[in-house]
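These notes open a run of structures that come right after.
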Structure P
Amino acid sequence: MRQMIDPVHKDQYPANIQAILKRAAPCAAWLGQELLEIDVESGWCRIAYSFGEAQFNRFGAVHGGAIACVMDDVLSVAAGLVLAWGEIAPTLEMKVSYLNQAGVGRHIGEASVRKRGRQISFLEATLMREDGRLIATASGTMMIAALKRPAA
């Protein structure tokens, strides 16, 4: 069941969403990440990203590396929705297809888990402008691993 994200009620969400709402990663903040909607049963998420000059290449468009970063971010959030407490899902590989240029403003990323195995998850994602124009697609493979605490 899809549910809108309300930061006021962060305790009702899965662990990965709680962690994002409690303390955004610096890279996610740089991308202007805003969690919008999730579906825990299907491992699906919708996230807004805000691009500005900080993400531009020298030609005035959003840098392909910034788009790849967004795709890795949205894929990782979706992967985290189907994990148990104490599990993480680092990216093993990702393919990004650039279809149109991204520019200033808000863009919407969506990702979903296509298959979760015992040790590997396969995911797909899209990035669109708010007007619906498709900017990029991605597929990724994530490893499912136990979170290791650093030695004291």
Structure Q
Amino acid sequence: MRRGFTLIEVLLAALLLGVGLSTILVSMSQAQKLMLVSVGSETSHEVMDWGEMAYPLEEVTDIDDIDIEETKAEELWAMISEERLTNEQEEKFYGYTWMRERVDENMDSDEIARLGGIVPVRITVKWADNRRGDHQEESYITFWRQPAE
């Protein structure tokens, strides 16, 4: 009897090894993509917090003051802090913008009164991934209550 592996056994082992390695490589690339997305999401939440500190919705007294046009993250930081961003932070927040707008611009005063003086407001952070060139955004809806007169 001959000792050793047959050609079929060697090919089958090579096939199993190839499938296993390709599965590992695909999993690693998907994990890397997930990490990049989570970093972008975490940074966007920081920018949302900065926007809320720079333009507190609680301090708005007139419905026309709700809308804030797109503002760069660096500008928000300058409004809430006396310190400058470090070079590392500037790189991290580069391209992030924050904005706040009413969800329904066409709501008249009767409709607002019918809703108890509550106005839905959307807060949005936008950013672009410079490596891939795709634009992303994250937003949430909150409510502003018109002050009682």
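Each reported figure results from applying straightforward, stated rules to the coordinates on display, with no laboratory input. Everything numeric here is computed off the predicted structure, so don't read it as measured data. Cβ atoms are built from the backbone, for glycine too; each structure is taken alone.
In table form, for the structure just shown:
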read-out	value
Origin of the derived value -15500 (helix-only ellipticity at 222 nm (-39500 (n - 2.57) for each DSSP H run of 4 or more, over all residues; to 500); candidates P, Q)	Q
Structure with the greatest value (metric percent of Cα pairs over 22 Å apart, for residues 24-111 alone, set P, Q)	Q
Highest-scoring label, criterion being mean count of other Cβ atoms within 10 Å over residues 80-87, among P, Q	P
Among P, Q, which structure scores highest (criterion: distance in nm of label points 7 Å out along Cα→Cβ at positions 72 and 96)	Q
Mean count of other Cβ atoms within 10 Å over residues 16-23 - structure with the largest value, from P, Q	P
Identity of the structure behind 1.00 (criterion: FRET efficiency 1/(1 + (r/R0)^6) of positions 8 and 48 (r between Cβ atoms, R0 = 41 Å, to 0.05), calculated), options P, Q	P
Highest-scoring label, criterion being mean count of other Cβ atoms within 10 Å over residues 40-47, among P, Q	P
Structure responsible for 1.76, with Cα Rg over 2.2 N^0.38 Å calculated and labels P, Q on offer	Q
Structure from which 5.3 was derived, distance in nm of label points 7 Å out along Cα→Cβ at positions 32 and 64, options P, Q	Q
